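Each value in this text was obtained by applying a stated rule to the coordinates, not by laboratory testing. The model shown is predicted, which means the values in this text are computed figures rather than measured ones. Cβ atoms are built from the backbone, for glycine too; each structure is taken alone.
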Structure 1
Amino acid sequence: MPDCLFCRIARREISSQLVFEDAEAVVFRDINPQAPTHVLIVPKRHLSRLAQAQEGDAALLGHLQMLSARVASLLGLKSFRLVANSGRGAGQSVDHLHYHLLGGRAMSWPPG
């Protein structure tokens, strides 16, 4: 999607603090961190939200989950929280599927 913020970051049209990249995803630091470690895991292929994923997206979703554990390990996190907001009412502010990986502090429950 040409004007999607996260698509533009994935295409390197907008700079970010890149943490990791592979063929399917980019991982970069959140500009408004909510924990000492807060990165976004973003698929390069545009998918607006988790609730709109199709059966054919299962491999990509699985890859993003596995990538979250790999990135957490690379960042030295022994425990972490992985969050996917789906829709404006859930707090999704960019219409491109992404996961928030948070760590480096104790997390409380409920999250909010």
Structure 2
Amino acid sequence: MTINQLIDSGKFSVLNLGIDLQRIISKPFCCDLLSVAMGKASINCAWITVMGNINTLAIASLADVACIILAEGSVLDEVATLKAKTEGITVLFTEEPIFESALLISEMLND
């Protein structure tokens, strides 16, 4: 599944469109501890978190994740929004909890 297909599913809202919407998502990854995400997030994962700050974007770039999904109603702060735009990082949003969001992505990947 590509980022674009995930967006087209209508399950998540877009906070910022990144530059590579045809990028393949490999799996969901759930983590709110940034130091753990830095070492454990895999390339091309859809990282689901509640952390909507600039440090999250830095780690997403460093770990080369496909996209960030902010769960449980979390949003990007103003500085992070500007950084997402300049770095071309796709950031999606949902009111759903982290686990349910990851489960949905996993199901979509296995269909």
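Suppose helix-only ellipticity at 222 nm (-39500 (n - 2.57) for each DSSP H run of 4 or more, over all residues; to 500) works out to -6500; of 1, 2, which structure was it derived from? The partial results should precede the final answer.
On the way: 1: -6500; 2: -12000.
Clearly, the read-out refers to 1.
Out of 1, 2, which has the highest value for distance in nm of label points 7 Å out along Cα→Cβ at positions 30 and 86?
Going through 1, 2 one by one, distance in nm of label points 7 Å out along Cα→Cβ at positions 30 and 86 peaks for structure 2.
A value of 21, 15, 9 was derived for semi-axes √(5λ) of the Cα gyration tensor in Å, for residues 38-93 alone; which structure in 1, 2 was it taken from? Don't skip to the answer; put the middle values down first.
Working: 1: 21, 15, 9; 2: 16, 13, 9.
Structure 1 accounts for this read-out.
If Cα Rg over 2.2 N^0.38 Å is computed to be 1.02, which of 1, 2 is the source? It would help to have the intermediate numbers written out before the result.
Details: 1: 1.02; 2: 0.92.
Structure 1 accounts for this read-out.
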